[in-house]
Structure I
Amino acid sequence: MIYQNKAELISKLVRSSDVVLDVGFWGQGVQEGNPQWPHTLLRRAAKEVYGVDIDMSKSFASDRRYLKASAEDFDFPAKFDVIFAGDIIEHLSNPGLFLASCKKHLSPGGRLLITTPNAFNLFNLAEKLTKCEPTVNADHTCYFNSKTLRKLLEKNGMEATEVNFLYSLGCGHTESLKKKFLNILYRLLSFFTDKFIETLVVVAKVRP
């Protein structure tokens, strides 16, 4: 399945009865108040939403539902039906520690929703033809594809129940003309295969 944007992803995967933790909520590329900010979308979709990040505004820091902490080491006195990790795992030094923190905070049957750049997306492959390495966010520490992410989950006592793709971040990111042209190409390719789509969407649970 290919989700068109994070708004569609959240509407399909988060229920109105869910209590949700949004990990790295403050660093999701959209200013507070923007209706397409993923944290805003989660607050509209779920019963209750918590958040953790190493940085946030004072209004969030004074709320008991928000914690200023690392994604690799956080501790809430609560369990969650859904933990949303939007474009955070590729920034971490120790993704295994992050998964351990998520695992201990999931309710029985709870779901971890991960979005992360697809290592073999069309943009990366096109740039690899003309550069030594593709352009990458300066804060990224690793690439993932579906195989490596499944293995990482497995090594940390979790398993992927779904692997899908996300067409557009839908967060108002500025894109170059080259990127806009490639968007057209991989939209056309998506009618035949999803393997070149830009972002992976993985749904995971704690292994029994």
Structure II
Amino acid sequence: MLNLMMDSDEMYPEGFHPVKVMQKRDFSGWATYIPRSVAGVRYYFVDFGISVHLPEENRHDFVTGNMGRDQDPPELSGTDPYDPFKLDIFIIGNMFRKGLCDVISVFCRLFKKLTNIQKYTNVEFLRPLISRMAIKDPEQRLTAQDALREWHEIRKTISTAHGEWRPRPSQEHPLETFVLDVISLYQLSIYFAKACVQGLYGR
């Protein structure tokens, strides 16, 4: 996911080596790691070099421009004005679609042909929201407020265990799936244990 950066300070409270991220800076041992679902992580969009700033009083103005890293938005144009906020929604939805829900083509040796598979197998709950954010017609696209409201509604339908579980790659080796799922289960059990303790003593 380009132009998206993560602040990992909460996940690695003692820091980590810039190349071997699982190691401490001085290679003296494993870096202290807290799962992102527990630590809480902030993500930042960067690279606003060609962005447009609209003051509050002009927030309904339209803009022109066909440059940008994501060239999928259909309204991009150097001559025809469009709503920049609806463009933002498309770009964010498209980013999630490509990063999590997109279908990729993989060569199947058994049948000697390309097979289309989804990147991750347990993120289907995001697809309806992403589809409405990345719809081609800007007029039918969700606003930022509607997208957030819809996400909160979707979140209510997801179990805590599912929400805390790792995205599972569709091409993952069964042994790798087993090992990583055991690790996820361990991390999830710690999360629930801490939540119970905070619930008992944090009243």
Structure III
Amino acid sequence: MMNKLFTIGYSNHSIETFISILKKYGINVIVDVRSTPFSSFKPEFNKDTLNIDLKKGGIKYLFLGNECGARFDEPSCYRNGKADYKLIAQHKKFQNGLKRINDGSENFTIALMCAEKDPINCHRMILICRNLKNFGLPIYHILDLDNIESQKEAESRLLRLFKLNQLDMFESENDQLEKAYNMQGEKIAYKTEDYQTTNEQGNIIDG
């Protein structure tokens, strides 16, 4: 039987609170989807340290930042120095990552972990969960110890963010949702240093 899939951002949690939240929701595997699994701000969430603390709490750790990270390490998935979520979603390596998560959810209760508190500001929802939901996997985003929201509820917030939550006679609700995902993906997608430097110089970029 397929379990629920959770996501969580660690930025507003201590390691003790973080592990308490995981135990509350029965999560026994953390899948780290950071491209770089280190934090100068919260070193307790660095890969090796986190792995040790999770193991003490009976929780497994899996790093999938190469397959599902925001700084996707495939030049073909960038346009003018900016990650293109549509291209990443089609890439075999990303698809393999999704399959591992989906297959793992049959035997474990998984939480995808990144840094951002709000899932709509993070690639874990805008890139990963957008595509994972095609597997029919129930997805829930943990906001804090006592609050979670479903993927559907998070998508409703995303629609409101871009004022796309009103009925449109020319577009279906799904069309509007896809537009909102695309707009937010464009907003938060990783930009290389070359892209940022060029933009700071005021040059026009066709992206």
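Odds and ends about this structure:
- Across the set I, II, III, relative contact order in percent (Cα under 8 Å, 6 or more apart) reaches its highest value in structure III.
- Ranking I, II, III by percent of Cα pairs over 32 Å apart, the structure that comes out highest: II
Rule-based calculations on the coordinates, nothing more; no lab input. Worth saying up front: this structure is predicted, and the values here are computed from it rather than measured.
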